[in-house]
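Asker: These notes open a run of structures that come right after.
Read the figures in this text as sums done on the coordinates, not as results from a lab. If you're wondering where the values come from, they're calculated on a predicted model, not measured in any experiment. Cβ atoms are built from the backbone, for glycine too; each structure is taken alone.
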Structure I
Amino acid sequence: MDKELKIVIADDHQMFIDGIRSLLKKEVQLNFVHEALNGEDAFSYLSKNEVNLLITDISMPGMSGTELTKKVKAEFSDIKVLVLTMFNDPAIINDILQSEAEGYILKNTGKQELLSAINKIMDDGTYYSNEVMNLMLKHNKKKSILTETKEELTARELEILKLVCEELTTAAIAEKLFISPRTVETHRKNIIEKTKVKTIVGLIKYAFENNLIA
């Protein structure tokens, strides 16, 4: 990650914000951190200042982290959003996924996973932790109604979609499937055309909605 971070941390626990700030100062190129104890303060600051990453909790007084994430992604789509929370409710995770936030990890994570998530997101990737993905998979298996896919994907496209959802790079997918990176990119292009989805987060959302990940 080469970008200098301009971060807003939204959490109603000052001690937690202090801990994240201290960690980031030691580990990343940090331009500034704005602290917000509620969603309204965070959104007000984001609307007036140049910020490239929002780290937010879910439960806050007034505007929740879910509402904040939806507003930010709707109005300032270039700002990356990482949800860092104790909430492991699949319904909440799904709401965040629907808003196309770049990441969701739980507060029981270690500092290395937090740093990995930030690095991945700031390199234009996504980071939904394994624990979060597993919660969504279990939740989806309980659903009785399947969403109809927009256009049927081929077996190879489904295979690649699953690997994309595991956040593998084009090179890693090519190596795993013994095909060229160019072939992977062709399949990805076809997947995007069929699903009408343009972002990796959108593809993950599409896969969950259509029960394409097992």
Structure II
Amino acid sequence: MNDKALLQFDSALTVLLKKLTPAQRKQLSRLIARDLRINQLKRIRRQQNPDGNPYAPRKASFVTVLRALRFLWRGQHRQLKNWRNQKTAHGEVITGIDVDNNQERTFYRRDIERFIAVKKERISTQRKRKQTRMFKKLASAKYLRRDANDSEAVLFFSPQVAAIAETHHFGLTEKGRYHPIRYPARQLLGLTPADIAHLEDQILAFLAG
């Protein structure tokens, strides 16, 4: 259907809808809101924007694992594995497993003459795709609400999550712990071509009934 035909179709629907009573229009609005919410939730769970493109993937986070450390201490070469830094009342210390005797040892950082080698490894904490599906909380009937009256059908997020939904939907920036965090836009609400086609069929079926 081209744009001109679609406009004529919409105009004809408007005329027919005006012939319904307020109670009938409210009933139709409720049906529309019900089906729209079902379809919106399914699409969010599929991680898709209304245009069919997938959501921008979540950035993988990493943790730094301190593997091995070699240093000169009081004229001796020492090597630690699985080491860690700590601050104590008497100064900063380095604790780890001494490779020579396979026992945990602690050295004051101030006693270390120089570091010879530091081995660190960045490990991704990214889980399997199914486990990292975004918006699990938002994609539920508890938080995606619906409302209807004789003039409109409305979908909206509950106040508890509205700010979160807005940030992700529009790709806004929020204050992070150390620096601002900019999120990519991931459209949570919107009509797909299939939604529009279903809406038209739903209205016609209601009018025919």
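Asker: Using mean count of other Cβ atoms within 10 Å over residues 82-89, single out the structure from I, II with the greatest value.
Answerer: I
Asker: Comparing structures I, II by relative contact order in percent (Cα under 8 Å, 6 or more apart), which one has the largest value?
Answerer: Comparing I, II by relative contact order in percent (Cα under 8 Å, 6 or more apart), the maximum is at II.
Asker: Given -10500 as the derived value for helix-only ellipticity at 222 nm (-39500 (n - 2.57) for each DSSP H run of 4 or more, over all residues; to 500), which of the supplied structures I, II does it correspond to?
Answerer: The value was obtained from structure II.
Asker: Could you tell me which structure in I, II was used to calculate P(r) over Cα pairs in 10 Å bins from 0, in percent as 8, 33, 34, 19, 5, 0?
Answerer: The read-out was computed on structure I.
Asker: Right, here's the next one. For structures I, II, which has the highest computed value of distance in nm of label points 7 Å out along Cα→Cβ at positions 74 and 186?
Answerer: II
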